[in-house]
1. If we compute FRET efficiency 1/(1 + (r/R0)^6) of positions 26 and 146 (r between Cβ atoms, R0 = 25 Å, to 0.05) for structures P, Q, R, which one ends up with the highest value?
2. Suppose relative contact order in percent (Cα under 8 Å, 6 or more apart) works out to 30; of P, Q, R, which structure was it derived from?
3. When Cα extents along the principal axes in Å is calculated, the result is 48, 37, 27; to which of the structures P, Q, R does this value belong?
4. Out of P, Q, R, choose the structure whose coordinates give helix-only ellipticity at 222 nm (-39500 (n - 2.57) for each DSSP H run of 4 or more, over all residues; to 500) equal to -6500 when calculated.
Structure P
Amino acid sequence: MRDIPLSIVVAVAKNGVIGRENDLPWRIPSDLKNFKAVTLGKPIIMGRKTWDSLPRKPLPGRANIVVSRKLGTLDGAQVFSDADAAVAAACEIAAKDGAAEVCLIGGAALYEALLPRTDRIYLTEVDLEPEGDAHFPMLNPVEWREVSAKAFDPAPGDDAAFVVRVLERV
């Protein structure tokens, strides 16, 4: 049994879009600060496309774990061919480092695969409806309860207002 909680960290537009052409379809530096605060010091799991989209690799201050069909080496990351092995490795790292949780940071296929095993969701709701080719799975509201919510007006450089919600599995 897994003792370390698995958390999703995701920004979702009003229409469910989370990505377009392997990038975020918005620029919200204020939320990126929140992302850093949530994930710093914790192992992060991501798919290969998410890894490829990072402007700076690896993300510093976090163990970077990548799930990819193509096994190989990536500078600064551990690579696994399946999500279960990635979660197991991330939990071992979290236990060794004293991290409170493991964070799943994308993309859509991993969110879908690991949502049933997720304990918490850090959900940024972006006040936009962009075109996109990656979507977050629908959440069943009876399975989740909101434990906090904070609304943010757009700061200079932000494309939109947003709300950060923390959801925990019921």
Structure Q
Amino acid sequence: MALLDASVLYPSLIRNLLMHLATAGLIGARWTETIHDEWIRNLLEDRPDLSADRLQRTRQQMEAAVPDATVRGYEVLIPDLILPDPDDRHVLAAAITAEAELLVTWNLKDFPTSAVQRYGLEVLSPDDLVTRLLVNTPEETKAAIEALRLSLRRPPYSQTQLIERLAQVGLVRSSIRIGS
């Protein structure tokens, strides 16, 4: 299981990639209503050209694609958790409740090993996650990435363009491995 933080659901290309990995069975994606609310709120603040209705449709599509992904009942754990940013405790609580092995976030410093290791959690960036999948399940992961590429129509992407775009959004090591 992999708890997906709002920071990795905010960028559309990474969100789409993670969803393709989840629907291909390569990761057991998990999130909470609060995590959804956070990435949508932040995206609407930064991108006033996007509509709330459109992002809610995206959320509904995500929930339909991975129906068991929403973690509930984690709130009781929040008060006892200690993290550098107390506002991130809900993410750790959800990961613990989901019995996730991975917490996928861009905010690695907010989830130090000393705070998460006791719960059997490993914190990875999306780049680390995808790189690991490319090492452990290269054919399946590349197939999910190709499915992502084929789903992108506005504009359509060549394989080279997708690799370049993935590098631009922070998946540098993954993009190198995909291209090799």
Structure R
Amino acid sequence: MNTSAKLYSLSFGNVKTYLFALLFVAGNILLPQLCHLVPLGGPTLLPIYFFTLIAAYKFGLRVGLLTAILSPVINHLLFGMPAAAVLPAILIKSGLLALATAAVARYAKNKVWFGGLLIAVLAYQLIGTGFEWALCGDFHLAAQDFRIGVPGMLLQWLGGYFILRAIANK
């Protein structure tokens, strides 16, 4: 299930890098606010990561990393979510998602790769869980995304795939 796509790799010297990053950060601010209207919406749907995946796949590592770093920090400063105690783990996971997704997109060579998106989501979650375990010292807590966040991982994989297909040639 591959679809041809126009993929970009914007440089830090290009103003579009920052404009697209701000657009995706806005998405990563609004989506968590909507998800937090539902009990356990944040930990279950993992909304803070969604637009990072789209940004990194469509526009490359730099836009992905800017989105990955700015989204949790701005959300924390504006709304206190994510909480300061979990912010380092979320920043690590978000950065890993940008790295994994940009790598998959580069490997896919102008295609939206269904299986590759699953690889990116599982890679950032598995590696990120290891980092989170090292940070908090509690494997049960670190593995929370695998206990209750599977719907969010599915949303990232499937929702990300369908959005990327929809904007494939834009």
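1. Numbers: P: 0.65; Q: 1.00; R: 0.30.
Structure Q comes out on top.
2. R
3. Values: P: 38, 34, 26; Q: 48, 37, 27; R: 41, 31, 29.
Going label by label, the one that fits is Q.
4. Comparing all candidates, it corresponds to P.
Throughout, read-outs are computed from the coordinates displayed, never taken from laboratory work. Small disclaimer: the values here were computed from a predicted structure and weren't measured. Cβ atoms are built from the backbone, for glycine too; each structure is taken alone.
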